[in-house]
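Asks: So, here come the structures, one by one.
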Structure 1
């Protein structure tokens with residue numbers, strides 16, 4: 001099991017704008033995900049909010065392929 005400080009568990013904190021660019025979505029989408037609780041946001045001071053790209057990656061899930069036409 002990897003320790004909390006291992007490189008595989010290292011947080012990749014970025015701004016909301018950078019997270020939106022990474023995911024190719026509007027920053028409002030990132031803010032909505034933080035608001036609805038599906039994406040944790042980290043406050044650094046009174047106004048600065050950061051998002052962990054590892055947690056953003058965890059939100060992504062594959063779209064199931066359609067089966068053969070019946």
Structure 2
């Protein structure tokens with residue numbers, strides 16, 4: 001099933017965050033399964049989640065990878 005990553009770059013006083021929602025047989029789940037906070041990646045990070053790119057298997061493991069900026 002397809003999963004979805006949604007960026008929230010202005011969250012946490014512009015530190016940003018990305019929310020991951022899993023897909024299932026009925027569609028996309030209502031509750032996010034993971035929150036990636038920009039400040040947890042790097043304390044000074046700004047606008048994390050403004051740019052999200054995916055659907056490319058960058059490491060050759062058979063799964064699509066996601067990059068976040």
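Read the figures in this text as sums done on the coordinates, not as results from a lab. All values reported here derive from a predicted model rather than from experimental measurement. Cβ atoms are built from the backbone, for glycine too; each structure is taken alone.
Asks: Assuming -1500 is helix-only ellipticity at 222 nm (-39500 (n - 2.57) for each DSSP H run of 4 or more, over all residues; to 500) as calculated from a single structure, say which of 1, 2 it is.
Replies: For helix-only ellipticity at 222 nm (-39500 (n - 2.57) for each DSSP H run of 4 or more, over all residues; to 500), the value -1500 is produced by structure 2.
Asks: If you rank structures 1, 2 by distance in nm of label points 7 Å out along Cα→Cβ at positions 16 and 48, which sits at the top with the largest value?
Replies: 1
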